[in-house]
Structure P
Amino acid sequence: MTQVAFGVWDGVAYDANTATSETKSPEYGLKGFDDFDPGNPIKAFQGDRGFFVLAETVSLIDVLYRYMTKAAEQSCGACTPCRMGTALLRDALDKMRRGPDGSLSFDEIEMLGEQMAETSLCGLGQTCGIALLGALRSFRDKMETELAPHRPIPARHGMTYVTAPCIEACPSKENVPRYIDYIRDGKPENSLGVLLQKYPMAVTCGRVCVRYCEQACRRKFVDDAVGIKTLKRYVADRQNGPQAPKFTRDMKTKPLDENQKVAVIGAEPAGSCAYHLLLRGFLVDVFEKADQAGGMAQIGIPSYRLPKNTLAMETDIIADLGGRFLYGQQLGRDFDIDELFKRGCKAVFLGLGCQAGSALGVEGEDAAHEGYYSGIDFLLKVHDHVDGVAPLKLEG
């Protein structure tokens with residue numbers, strides 16, 4: 001397993017080799033960062049909470065330079081600390097990695113980074129220097145050792161990706177700032193286009209999303225988080241109104257290739273991979289053991305929160321694009337994986353769902369007790385009762 005060599009995260013410095021009173025071993029307090037999958041090519045990464053280096057051969061100065069270069073590109077230029085600070089730090093680190101003495105000393109770079117963090121108007125300027133400041137305060141000796149030969153630092157292959165906390169918090173990595181900007185610019189149809197790049201269920205998500213993005217929104221440090229879910233619902237509902245075009249009318253799709261068929265098991269939100277496959281020209285069959293699409297969104301969310309016709313409108317997008325729903329088909333009962341390949345499928349996607357409740361973990365808990373239901377079981381029974389499928393009697 002690849003392990004963290006050193007780094008700073010959330011203000012805590014870690015060093016696997018020389019843990020001291022100022023630095024801690026990566027095993028201390030790190031969850032999920034201490035090891036990676038075998039063969040993982042990543043040797044270092046950094047973000048708005050700090051950085052980690054996973055191989056001692058990595059040039060810390062080169063890593064910091066790449067990130068600051070991307071930050072300078074992404075700066076909107078609205079405030080001087082971010083616009084000028086990112087450029088000055090980028091140029092100073094660039095000179096250092098090229099061999100000659102930098103235009104700024106480490107002390108000057110640290111001072112500039114602190115000014116950016118304290119006086120920039122947006123999250124980019126306030127956070128893009130956090131990794132740099134952590135490196136200077138905890139691992140300046142490593143950076144000085146890199147510069148000691150006064151020779152150019154070999155270029156490394158890498159990818160730099162600057163994003164926003166709301167995007168990273170979203171399970172679909174929806175580009176939240178972009179679709180909000182389109183709303184502000186009076187272009188809701190473009191905003192919807194941003195949403196549809198990720199999934200076809202914008203109306204549904206605008207009603208029932210649990211809003212991880214809003215929990216991560218930095219606006220809450222000023223007053224309240226931006227109403228991201230409400231804005232999504234506004235755009236989706238507006239574009240689906242009586243005078244608005246149907247979602248799929250203007251979608252750019254490739255002609256479906258009969259020789260490139262994919263089977264998707266499960267007509268629930270995970271099965272929206274069928275949507276992306278269809279947009280790319282693959283023929284898709286969606287197998288579902290129930291008699292309707294939607295999974296837990298269909299049977300586990302009450303109609304007052306998510307009207308069934310609203311959900312059906314969005315699951316029907318799969319059929320509008322040329323996909324086919326095969327209901328009453330359960331994996332292991334009506335077909336198996338080998339059979340699907342014999343039918344000509346080139347690939348199979350398993351989106352089986354998680355229709356099982358979690359136990360409370362309390363003493364004496366026993367699912368066999370009469371009247372005991374997990375949260376999921378209770379929702380399913382309520383759904384069947386409302387649909388007239390099965391009675392449900394609650395006793396106090």
Structure Q
Amino acid sequence: MLYELLAHNRTALLKVNPTQDALVPVYKRAFAPLIGPGLLRVVRGGPSVGSYLTAHPELVHVHITGSAATFDAIVWGTGSAAARRRRENRPQLKKPITAELGGVSPIIIVPGEWTDADLTYQAEHVATMRLQNSGHNCIAGQVVVMSSDWAQAEDFRTALRRAYANAPERPIWYPGAPSRMDLATEAYPDALVLGDRLLVEIDEDDDAAALQSTEYFAPVLGVVSIAGTGQEFLDAAVAYANEQLQGTLGANLLIDPSTEKTLGAGFDRAVAALHYGSIAINGWTAFGFITPTLTWGAFPGSTIDDVGSGIGVVHNALLLDGVERSVIRGPFRPFPRSLPIVNGGGRLTILPKPPWFVSSRTGAAVSEGLTRFRANGGALGLLKTLTKALRA
């Protein structure tokens with residue numbers, strides 16, 4: 001909504017998802033300076049309201065978040081009439097539309113020589129990418145891509161099973177998520193059931209099609225293996241993500257500093273070949289989403305005929321034109337193992353465990369403290385918050 005106002009100089013009408021109706025009073029209070037002079041309206045409603053608004057003749061542009069099915073229903077309609085419109089290239093929506101629609105996000109694990117602490121930390125990192133908010137995130141990682149030739153592959157699988165099972169249980173609350181979990185259970189009856197979540201480990205003889213094409217939006221995580229090590233594996237993993245996984249919204253890539261240094265320019269070429277709108281190296285693409293200056297949206301090239309993860313970008317606070325993707329980097333190791341004197345290099349961090357990890361004991365308190373600091377300032381409050389973060 002802010003991007004439409006600021007980047008495109010449009011007034012805006014915001015219809016929230018019904019799951020977020022309780023936040024409407026908060027939005028109205030926060031955006032009162034825009035609502036007062038008539039630059040913005042915030043409304044509630046379900047599909048019928050959305051259908052009315054997208055077809056309204058006085059609204060000149062549509063932007064949605066959601067699924068490709070919702071996008072297609074808006075643009076082409078439903079049933080046999082929609083099929084006919086597609087054949088005739090005659091969309092029912094007569095105005096421009098942009099969208100952010102999610103997808104099946106990869107987590108590429110580049111093989112290297114990892115310590116036991118590295119295995120544990122990155123397994124918790126992967127579990128967080130899937131389980132934060134019970135997987136009800138468009139940017140939740142869904143398919144872990146590993147090397148079948150990595151000497152530590154089974155060690156990492158063991159660490160991942162442990163981290164995935166030990167994460168705190170949270171309610172599966174998003175509408176439709178239980179039915180999608182049922183679909184995953186039917187497709188993969190041998191999947192590990194760990195509390196209220198599924199871990200699907202794909203063997204060579206298994207059919208990975210459902211995992212590759214269905215955004216479960218629920219606590220369902222898959223693990224697939226590809227042959228090779230070093231550059232051979234990385235290039236194959238990039239090709240797999242580009243060609244086999246649905247959507248192009250975000251990709252995550254975990255690599256230790258020594259291996260990245262060894263790959264050199266080959267690593268940069270692989271990142272450039274990864275066709276996703278947001279890429280996180282030793283981080284999670286959620287931070288591409290929450291960083292206002294970065295663009296957020298699918299990799300360019302989608303059309304209304306094949307929308308994929310969407311069309312256009314939002315956020316982009318610098319208002320840059322023609323951005324293909326945004327790339328973020330994080331530390332491979334937490335403090336104190338991030339210190340150069342300990343591991344010989346890498347990106348420095350002061351956090352022993354990020355507060356957004358599902359395994360963090362102080363995550364709620366630290367998140368609240370950082371939010372209050374951003375709203376109100378105050379060095380003392382920030383110091384107390386950082387002290388809590390050190391006890392994560």
Structure R
Amino acid sequence: MAFGRPERTAYMSTAKGHDKNGIFKLGFGLMRLPKLSDGSIDTETTKKMVDIFIEGGGQYFDTAYVYDNGGSEKAFKEAVADRYPRDSYYVCTKMNAWLGKPDAESCKKQFATSLERTGAGYFDFYLLHALQPDNIKIYEEYGLWDFVKEQKAKGLIKHWGFSFHSSPADLEMLLTEHPDVDFIQLQINYADWNNPNVSSRECYEVARKHGVAVTVMEPVKGGALADPPQKVKDLFKAYAPDASCASWAVRFVASLEGIITVLSGMSTPEQVEDNISYMKDFKPLDEEEQKIIEQAREIIEKETSIPCTACHYCTDGCPMSIPIPEIFKVANENAMRRKGPRAKKMYADAVEGKGKASDCIACGQCEGACPQQLPIITLLDECKEMEG
């Protein structure tokens with residue numbers, strides 16, 4: 001596979017639904033796999049989803065050392081690596097230098113562990129995970145930039161880069177200091193395009209300025225854009241009655257220049273089938289559709305309140321076991337859909353057996369871990385009103 005920065009690469013011919021390197025523009029994100037009643041990953045359903053994805057033309061799988069405490073990488077091995085030829089797929093995983101506060105040596109051991117868990121033999125794509133202000137220096141101090149380049153020299157990594165959750169200024173700094181990265185992973189979706197907490201558009205523009213190719217995470221904003229406010233649903237349905245709301249979100253991102261693939265964290269076979277249906281013969285948004293997306297963005301900006309993507313980084317280490325993303329989801333649904341009294345019941349279900357918003361002791365662990373840099377302590381304080 002020829003791949004690298006756009007200005008340096010001899011591209012393959014472009015097929016429908018694929019980028020200029022021949023990579024299918026829909027990637028399978030393995031962060032939200034289906035679960036069994038005991039909380040473990042439902043491997044058999046995952047296999048069905050993988051089969052649908054690959055039969056539909058899919059190739060790119062995205063996982064991480066920390067997803068489901070390693071369960072995601074293991075599920076990849078069972079569902080993909082053990083069942084398909086190595087040259088039929090691409091796999092990306094990530095090294096995390098901040099969750100659980102590992103040291104340099106344990107970070108480097110993550111690489112070998114990921115190789116074993118995935119059974120991939122080598123990684124087509126490899127990322128330093130979720131760079132943001134609180135951890136950028138850690139990756140430097142631990143020598144992890146040099147480490148991944150060493151693995152590339154050994155042939156164990158084909159393309160390396162970093163996933164990013166910070167400001168355009170920080171991205172500019174990183175790409176200037178590390179001009180040899182092959183690609184980066186950014187959070188881009190139409191709702192966050194102008195959101196100052198995410199700066200999707202500005203970060204994308206920095207990547208384009210540096211000529212760095214991009215894989216996209218959170219195109220459906222943790223599922224929120226698959227089920228947007230009713231006014232947005234009505235807007236989409238009026239123009240394209242049979243198109244899902246998720247399809248609008250994914251196509252918006254896939255229509256941008258310089259995108260390798262758009263990751264969708266799929267949880268059901270139906271979601272895979274829907275995504276494949278409009279990405280197999282992908283058509284970029286036309287001018288009229290772009291205007292509709294702009295209208296949808298304006299509606300969402302007026303009606304939503306908390307830009308949480310449900311990544312759950314904030315809950316790891318919370319001393320009060322507060323299900324922060326679930327609480328914020330209830331708050332957003334209440335704000336968007338005016339559910340009124342139903343919100344208290346939804347809230348009670350979300351916190352059953354766990355900590356409540358009012359249990360927050362303001363330790364700040366969650367805010368340090370949040371890729372969106374949300375003021376979680378303040379937001380939880382506001383959510384207390386749902387407790388009745």
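Figure out for me which of the structures P, Q, R the number 0.95 belongs to, where FRET efficiency 1/(1 + (r/R0)^6) of positions 147 and 171 (r between Cβ atoms, R0 = 35 Å, to 0.05) was derived from the coordinates. For FRET efficiency 1/(1 + (r/R0)^6) of positions 147 and 171 (r between Cβ atoms, R0 = 35 Å, to 0.05), the value 0.95 is produced by structure R. Output the label of whichever structure in P, Q, R has the greatest value of distance in nm of label points 7 Å out along Cα→Cβ at positions 99 and 363. Answer by largest value of distance in nm of label points 7 Å out along Cα→Cβ at positions 99 and 363: P. Which structure, out of P, Q, R, was log10 I(q)/I(0) by the Debye sum over Cα atoms at q = 0.10, 0.14 Å⁻¹ derived from, given a value of -0.90, -1.22? Structure of origin is P.
Every read-out reported here was derived from the displayed coordinates using simple, explicitly stated rules and does not represent laboratory data. Model, not experiment: these values are computed from the prediction. Cβ atoms are built from the backbone, for glycine too; each structure is taken alone.
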